[in-house]
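Chemist: Alright, structures below, take your time with them.
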Structure P
């Protein structure tokens, strides 16, 4: 099954990379590499993760980020990639605005 990222999820990656670029030179690239690996794993294991607010939630192996996704008939639909350190209310609000 292939994985598709919504525009909002791509924006989440950009914001995350910008945050890590400010922390240390090159950390943004490492962040993106790690999250891409986490996303690629969904091709083979998508759908096995626990659900949160009706979305499957896969935790990143290296960073405090969660990948929220839906399993469609022919693909994995990544809807958000959010920092787990964020206010839970903000995460719930964001997921609540996401179209299923």
Structure Q
């Protein structure tokens, strides 16, 4: 019996979210959702009103987090999301960055 390579493979997504995503608790909700999925990375506000995030973890959990970002929390109004896959850097933990 072998482990599914999809389950164990480390993947990284870099995400930019636009809409009403600042001042509505979006970053804190991202932090909580990412920690619940045991993902590593960070989230921060950008000066143009978007939120930027990086998620590293296994394929299924990381894709689930990117899907979560498309909806956001109750107060957010997500208009668009751009995501791209990148090479994982081995980040440890998840934080709200400045």
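Readers should treat all values here as calculations from the given coordinates under stated rules, not as data from a laboratory. Quick caveat: nothing in here was measured; it's all calculated off a predicted structure. Cβ atoms are built from the backbone, for glycine too; each structure is taken alone.
Chemist: If mean count of other Cβ atoms within 10 Å over residues 27-34 is calculated from each of P, Q, which structure is the one that comes out at 19.5?
Modeler: Q
Chemist: 17.4 is what came out when mean count of other Cβ atoms within 10 Å over residues 19-26 was calculated for one structure; which of P, Q is it?
Modeler: Matching structure: Q.
Chemist: Ok, one more. Between structures P, Q, where is mean count of other Cβ atoms within 10 Å over residues 11-18 highest?
Modeler: Q
Chemist: Same structure, new question: Work out which structure the value -15000 belongs to, where helix-only ellipticity at 222 nm (-39500 (n - 2.57) for each DSSP H run of 4 or more, over all residues; to 500) was derived from one of P, Q.
Modeler: The correct label is P.
Chemist: Quick check: 30 is what I get for relative contact order in percent (Cα under 8 Å, 6 or more apart), calculated from one of P, Q. Which structure matches?
Modeler: Here the read-out was taken from P.
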